[in-house]
1. Which structure, out of P, Q, was distance in nm of label points 7 Å out along Cα→Cβ at positions 18 and 66 calculated from, if the result is 1.0?
2. From which structure (P, Q) was helix-only ellipticity at 222 nm (-39500 (n - 2.57) for each DSSP H run of 4 or more, over all residues; to 500) calculated, if the value obtained is -26000?
3. One of P, Q was used to compute relative contact order in percent (Cα under 8 Å, 6 or more apart), and the result was 21. Which label is that?
4. Quick one: semi-axes √(5λ) of the Cα gyration tensor in Å came out at 26, 20, 14 when computed from one of P, Q, so which one is it?
5. Using the calculated result 1.10 for Rg/Rh (Cα atoms, Kirkwood Rh), for residues 34-105 alone, pick out the matching structure from P, Q.
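Every read-out reported here was derived from the displayed coordinates using simple, explicitly stated rules and does not represent laboratory data. This one's a predicted model, so the numbers in the text were calculated from it and none came from an experiment. Cβ atoms are built from the backbone, for glycine too; each structure is taken alone.
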Structure P
Amino acid sequence: MPAVFMRMIDTRLVRYLLASVGALAVDMGTFLALLSLGIWAAGASAVGYCLGIAAHWLMSSRAVFIGNVAERGAARTRQKALFVISALVGLGLTTAIVWAGDASGFDPRLAKLLAIAVSFVATWLLRSRVVFR
């Protein structure tokens with residue numbers, strides 16, 4: 001394989017992709033479970049998303065960005081806050097893309113797929129270059 005392609009396949013990026021899939025599973029699993037219990041959809045979605053963020057932090061800090069996690073104390077609190085901010089950026093992008101797609105007459109499910117890809121790239125860049133640098 002060409003050297004450029006091999007550089008693109010960073011093992012850290014692969015681990016991040018797997019952590020993202022795991023966090024998405026936590027998010028969607030929680031959302032669907034709460035929906036089946038009759039919980040209000042928006043509330044179920046918010047709880048699922050929050051648990052997904054927590055799961056992503058645990059996986060990212062322990063398996064993806066090994067060696068780049070701040071020590072305990074103020075530095076660690078700052079890093080966690082930056083992580084949450086990056087998650088909120090992803091949430092904002094996702095919401096805006098789905099809203100724009102739906103408002104433009106596109107199938108919201110297709111807009112959601114695009115939003116997932118854009119959010120993934122944005123949060124990867126923020127986390128790899130700012131949060132866990």
Structure Q
Amino acid sequence: MSTQYVTFTIADAVYGIEVLRIEETLGHHPRTPVPLSPKGIAGLVNLRGQVVLSLDLRPRLGLEPLSLETESMMVVVDIDGESVALLVDEVGEVLTLDDADFETPPGTLDPLVRELVTGAYKLDSGLLLTLDVDAAVAVN
């Protein structure tokens with residue numbers, strides 16, 4: 001069996017989310033900040049009349065959060081029937097990967113990152129970390 005993943009980068013790492021969890025990928029959209037929101041809540045985005053929460057995964061991954069002016073791309077995922085936009089540096093390609101090549105997350109990963117990934121695939125270009133979408137969007 002195989003699984004399709006939409007790939008994207010955050011900082012120097014490549015991540016993937018199962019295609020079935022993706023609603024769409026989009027370029028930059030202006031974000032409206034949410035006062036007093038937890039770290040990682042990047043703001044609200046208007047997507048064709050629908051107000052969607054945008055999340056910056058960087059603080060969860062131990063990185064500096066994006067500034068409001070930073071132009072990032074978005075991967076919109078479905079979380080219990082609600083659309084949520086994950087801010088990413090760049091959306092990559094769709095890869096079809098053999099489930100037999102799936103491995104547990106490497107022990108050398110930062111513990112913050114290990115909490116948010118389900119596993120990894122070794123690619124010719126490096127490591128693809130599979131993002132646990134539900135864990136990634138959970139606000140701590």
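1. The structure behind it is P.
2. Details: P: -26000; Q: -1000.
Derived from P, not from the others.
3. Values: P: 21; Q: 28.
The read-out comes from structure P.
4. Numbers: P: 26, 20, 14; Q: 25, 17, 13.
The structure behind it is P.
5. P
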